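Participant: Below are structures written as structure tokens.
Just so it is clear, none of the values below were taken in a lab; they were calculated from the coordinates. Remember, predicted model here, so these are calculated numbers, not experimental data. Cβ atoms are built from the backbone, for glycine too; each structure is taken alone.
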Structure I
Amino acid sequence: MDTRPTPPIDVIAAAIRRERERVGLSLSELAKRAGVAKSTLSQLESGTGNPSVETLWALGVALDVPFSRLVDPRVTPMVVIRAGEGAAIPSTQGHFVGILLSACPPGARRDIYLITAEPGTARAADAHLPGSVEHVVVISGRLRTGPPDRTVDLDPGDYVMFAGDIAHRYEALAAGTAAVLVMEHV
């Protein structure tokens, strides 16, 4: 009986597809650049292949990503910072305080939105581009947001960060709810 661990093929399949789409390559082009058969790459992306270390290294080089990005499941943590809980850095020039909620990782792009919502119907959001992360700061009202199985209720000044590349929702819990939404795309 073979007791060697099997490769995490579902993680590998999703990672290869995500990274290939991120750089805009077709299956044929990635296969050519990596020196692997297109049928092998197709099987890997569909989760039916059995990748070798050499194949994954070649794909990583062709995609310009480290080997770990193809085999390690990407998990975006959920971070909540309640109003008044962040590390406040005061200015010596007037009544100004800065609180860093999230630093931008290298190579990321960010879009900033002001969102407003009223109680009634929640907004179900589909998954965005692979690697997307959402940052939300509530300005007024109350907001319930996050992945359906991990929503969090936020008050004015509260901050949350969660994976935007999975389904998520927004629901106003009070009239006049407003928030700043920062979409980060890697």
Structure II
Amino acid sequence: MLLVKKFKSEAGFTLIELIVSISIIALISGVFLANYHSTNKQSELTMTAQKLVSDIRLAQSYSLGSKEYGGSVPSGGWGVHFDKASSPGSYKIFADSNGNKAYDSGEDDKDKGGQTVNLPAGVRIAEINTGALIDLINITFLPPDPTTNIWDGADSYNIAQIKLEGETEGLMKIIAVNFFGLVEVMD
């Protein structure tokens, strides 16, 4: 009689195989999450830059449309005010009520049509460049053309670049405005 030896098949994984598989999954997940976080921060900065461009164009549109501020059209038009030193996390859309091409306290009253726009957490105004680095700038649009004024309170400029920076090193967007009123995001 012939004896047939039966082999018992051992199905399953060894402990070492399980540990290696779990380690590989954890490593891939870690890389994915790190890239996701970085991409999310970049997207947030891009959206903030686009909103800033939109708000500058909104002020321009307010001037073209002779939007009223508190019942009357502001004599100096509408503008956007940036102050890197005292408020790097926000900017103001304001009515230039007295025609001085600059933001004065109270000209951003939300009940009359102005507003203060807060940047998302981790995004700030890092630099204002007009050919020289300065701390504040007012970009106003005087109807009916609208004429674009780029003014720091002492001098007029032909161009202003506002650099937004994210909390992650290397994340930045530059918004450029020129004396023609053209506004663009530069990378």
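Participant: Which one of I, II has Rg/Rh (Cα atoms, Kirkwood Rh), for residues 67-130 alone, as calculated from the coordinates, equal to 1.05?
Facilitator: That value comes from structure I.
Participant: Kindly point out which one of I, II the value 0.00 was derived from, the read-out being FRET efficiency 1/(1 + (r/R0)^6) of positions 19 and 107 (r between Cβ atoms, R0 = 30 Å, to 0.05).
Facilitator: It was calculated from structure II.
Participant: Suppose you compute helix-only ellipticity at 222 nm (-39500 (n - 2.57) for each DSSP H run of 4 or more, over all residues; to 500) for every structure in I, II: which one lands on -10000?
Facilitator: The value was obtained from structure II.
Participant: As an exercise: log10 I(q)/I(0) by the Debye sum over Cα atoms at q = 0.13, 0.15, 0.18, 0.19 Å⁻¹, calculated from one structure in I, II, equals -0.79, -0.91, -1.10, -1.17. Which structure is it?
Facilitator: I
Participant: If FRET efficiency 1/(1 + (r/R0)^6) of positions 27 and 59 (r between Cβ atoms, R0 = 25 Å, to 0.05) computes to 0.00, which of I, II did it come from?
Facilitator: Going label by label, the one that fits is II.
Participant: Upon calculation of mean projected area of the Cα convex hull in nm², for residues 99-146 alone from the atomic coordinates, which of the structures I, II produces 5.2? Could you put the intermediate results ahead of the total?
Facilitator: Details: I: 4.6; II: 5.2.
Value 5.2 for mean projected area of the Cα convex hull in nm², for residues 99-146 alone corresponds to II out of I, II.
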